[in-house]
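All of the numbers you see were taken from the coordinates with simple rules; none came from a lab. Note that the structure is a prediction, hence the values are computed from the model and not measured. Cβ atoms are built from the backbone, for glycine too; each structure is taken alone.
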Structure I
Amino acid sequence: MSQPPLEGSPLDESNVRLQKVLARAGLGSRRACEELIAAGRVLVNGLPASLGARVDPARDVVRVDGAAIPTASGLVHLAVHKPPGMVSAMSTDDGRPCVGDLVVDQGTGLHHVGRLDADSEGLLLVMNDGALSHRLTHPSYGVAKRYLVELEGQLRRADSRALREGVELDDGPARVDDLQIVDTAPGRTLVELEIHEGRNRIVRRMFEALDVRVLRLLRLSVGRIRLGELKPGRIRHLNAAEVRALYAAAERPTD
């Protein structure tokens, strides 16, 4: 039977050189990370770090220029373009296609961050970073999400005003933080909106409360992570800068 790594050995993930943690968070080479530490820009558990310091990635909080960074090894952060008709779930019992089908070979412990209903499409984050996903989905952190929404008919000024000021739903009022009319045509209106909340089907329910029918709903972004040119049914790994941006977006509660 294999033995656990000796404490302090290179294989001991509870005792890792700080430079290594910084490097795998995408902050540069080991030498560049040493320069960050020497410049006093790195804090471990709120205290200035020293060269040669070791940390426990599972417990210690590491910040660079005040922003927390991911520390654990083996973390996977994915952007998924969920197509319409696919369920936001890692598995299903009835054979329906699900997000888990798209990421089955990408790592262990993966879960979707929030959800999009089956009829909606667009950006969905999938990761095995439990601490980050908790903050991204917790309402008190208020991470912004942008949507492109195609509506039936014309959006009245009174409805636009209500969306900005607040629409009463069965689980409390909700409002958009930004709303722009992108295009209009006979029988339809295309709007782009931003909202910080993540309640179930909240965008659709806001329009339903105003008797406005949603024809299509596409999530464009979560925080600074954008759907961009990612095709439906495709995935990509977030780069280190994008992961740090998510940590920064979920840094402090908004309440």
Structure II
Amino acid sequence: MVSAVSFVPPFLPVAGYVAGGFTGSNVATVDKFLFTTDARSTLATGLSAARRSLAGFASAENGYATGGYEGSNVATVDKFLFTTDARSTLATGLSSARQLAVGFASAENGYATGGYEGSYVATVDKFLFTTDARSTLATGLSAARAQVAGFASRENGYATGGYEGSNVATVDKFLFTTDARSTLATGLSVARGYAAGFASAENGYVAGGFTGSNVATVDKFLFTTDARSTLATGLSAARRQAAGFAG
């Protein structure tokens, strides 16, 4: 699974990055796409180890590839400096080795939420961009789960759906100023995991996923009220394990 990250940033991004994955075996490849031309390059550094099922988030200056599976779950957090693409690996890492988490970010912090470490977890780790110090939220998710989709507004991060032993429709919301968690009354229109998340300045979207079969459903959440609607169009085909991003 590629964990999807979406953030409406207070900066203008110039490139997109795709890190790691599975081609029959895990890979450490990091591809970079320049937005002005769509030219693709492949970083000389790559990840610190070949792995899949990781989560990502970004600040204005750096991209982070967190956790994943290398033959066993890992707590590794790799950091890429956007100006040079130099890679470093944080001394802290995640609070536990896990895969299938999801990432989102505020202007000041990155979050790695949920995942699987032999069992599902509700853990939410928070990284302060100025120092890369890691803390773990006292609240966590409302229930332990993986295969979650994430997105963010300027004020809040959202962890949507996922799998807890069965698919769920839960949408947890984290207020960035206090990290307080609430759970939306609406939830998703259908319980599902392996969806993709992305956001505009006004709305967050949860697209596709798996309910026992693949779905084409796209749910839309209005940030001002958290009201949910479901797009009439949906995806062009029912599918799961997609990735989401936004311009």
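Data for the structure
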{"quantity": "Relative contact order in percent (Cα under 8 Å, 6 or more apart) - structure with the largest value, from I, II", "calculated": "I"}
{"quantity": "Ranking I, II by mean projected area of the Cα convex hull in nm², for residues 64-167 alone, the structure that comes out highest", "calculated": "I"}
{"quantity": "Origin of the derived value 0.35 (FRET efficiency 1/(1 + (r/R0)^6) of positions 104 and 216 (r between Cβ atoms, R0 = 25 Å, to 0.05); candidates I, II)", "calculated": "I"}
{"quantity": "Which of I, II yields -5500 [helix-only ellipticity at 222 nm (-39500 (n - 2.57) for each DSSP H run of 4 or more, over all residues; to 500), calculated]", "calculated": "I"}
{"quantity": "For 1.10 (Cα Rg over 2.2 N^0.38 Å, for residues 136-183 alone, calculated) the corresponding structure among I, II", "calculated": "II"}
{"quantity": "Source structure (of I, II) for distance in nm of label points 7 Å out along Cα→Cβ at positions 16 and 72, computed value 3.5", "calculated": "II"}
{"quantity": "Origin of the derived value 8, 35, 39, 17, 1 (P(r) over Cα pairs in 10 Å bins from 0, in percent; candidates I, II)", "calculated": "II"}
{"quantity": "Mean count of other Cβ atoms within 10 Å over residues 32-39 - structure with the largest value, from I, II", "calculated": "I"}
